[in-house]
1. Given structures P, Q, which gives the highest value for distance in nm of label points 7 Å out along Cα→Cβ at positions 28 and 92?
2. Upon calculation of Rg and Dmax of the Cα atoms in Å from the atomic coordinates, which of the structures P, Q produces 29.1, 93?
3. Can you tell which of P, Q yields 11.4 when mean count of other Cβ atoms within 10 Å over residues 100-107 is derived from it?
4. Starting from the value 14, 24, 17, 14, 10, 9, 7, 4, 2, 0: which structure in P, Q was P(r) over Cα pairs in 10 Å bins from 0, in percent, for residues 52-147 alone calculated from?
5. With relative contact order in percent (Cα under 8 Å, 6 or more apart) computed per structure, which member of P, Q shows the largest figure?
6. Using the calculated result -6500 for helix-only ellipticity at 222 nm (-39500 (n - 2.57) for each DSSP H run of 4 or more, over all residues; to 500), pick out the matching structure from P, Q.
7. Which of the displayed structures (P, Q) returns the greatest value of mean count of other Cβ atoms within 10 Å over residues 108-115 on calculation?
Structure P
Amino acid sequence: MSTTTLHLAKQNFKFSAAHFLIFDENSAERLHGHNYQVRVDLETPSADKFEDSGYFVDFNVFKKFIKATLDGWDEMVLLPEKHPDMKFKKTEKSLEVTFRDRFYVFPFNEVLLLPVSNTSVEQFSRLLAESFYKEFKTHGVSKVQVYVEETPGQGASTSVPK
């Protein structure tokens with residue numbers, strides 16, 4: 001039995017975002033940004049499942065969902081909601097963030113709190129892979145691998161299910 005993997009690495013599968021990594025209890029990066037690029041690989045069922053049509057699913061089904069998800073992260077400040085040193089206070093129009101000796105105030109609609117303990121490419125690839133797998137398994141996709149690149153040649157990938 002064979003499997004086919006679809007590879008989606010479009011130029012517009014990208015997002016620009018600010019973040020900072022937290023290394024240990026004493027050190028963390030300064031707030032900075034990246035232009036992230038994303039590649040998605042989708043493992044399909046055996047080829048005999050789509051032998052009659054000659055294709056698995058119209059790529060546009062996947063591309064639209066991927067692009068919409070990445071657009072939700074684009075031009076945002078990405079913060080780790082689960083890190084114990086991150087404290088958040090929501091006001092009517094802003095989000096006040098305290099991280100150790102740092103204090104930030106962001107417009108509320110320009111921050112995305114992610115359910116992670118650190119805003120790393122490892123965590124970004126996991127969150128995206130889980131989201132895409134949840135959506136795409138309804139189309140028969142058996143595995144999703146997402147690669148998030150923060151600079152050319154530097155990134156991380158996650159496969160779901162493992």
Structure Q
Amino acid sequence: MTLYYTFVFGILAFEMVMFLLLALPIPSKYRKPVTMALIRPFRLTQVQVAIKCILGFILLLFVDTINRVYSINTELAQTSIAAGVGVSDRNEVQSRKFYAQRNMYLTGITLFLTFTVFRTYGLVWELLELKEKYRNEPENMDVNDLKKQIADADKEIESLKERAESLQVEM
């Protein structure tokens with residue numbers, strides 16, 4: 001495996017660890033510090049620019065491997081049609097096809113997992129904010145306040161019904 005595909009594999013392994021840490025069922029009091037520790041370096045502008053550049057290069061590698069797989073498939077089809085082609089030639093083409101497909105899957109799953117990790121982080125962060133908001137709300141509201149809110153809502157419903165009936169009559 002060439003150096004840049006080894007680098008892509010390292011990124012894939014790192015993303016798998018990040019996704020595992022984000023997806024584990026950890027209690028909220030531990031999840032927030034872990035999530036903040038994981039994402040803190042990625043909030044820097046220089047790191048975000050570097051990540052976008054790296055993802056652009058991985059996307060270029062992905063497109064290149066798709067082209068390579070396509071050209072190898074056409075070459076393999078031509079060698080199978082041609083008469084008198086040796087077995088070693090066909091094996092060599094098939095081994096190149098294997099490596100090209102491996103690289104295509106490696107770059108493709110790396111891109112997919114990148115977007116999955118970012119979306120999972122967003123969902124985990126939103127969940128933590130909602131839990132924090134829920135914990136900060138007063139738990140025991142006064143019964144009279146609730147009855148007043150219900151009465152106000154009923155009055156508004158009645159007024160909306162009257163307006164709807166008057167609009168219905170006008171039509």
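What follows draws every value from the coordinates through simple rules; no lab data is involved. Since we're looking at a predicted model, the values are computed, not measured. Cβ atoms are built from the backbone, for glycine too; each structure is taken alone.
1. With respect to distance in nm of label points 7 Å out along Cα→Cβ at positions 28 and 92, the highest-scoring structure among P, Q is Q.
2. Q
3. Only one of P, Q returns 11.4 for mean count of other Cβ atoms within 10 Å over residues 100-107, namely P.
4. This figure was derived from Q.
5. Once relative contact order in percent (Cα under 8 Å, 6 or more apart) is tallied for P, Q, the winner is Q.
6. P
7. Structure Q comes out on top.
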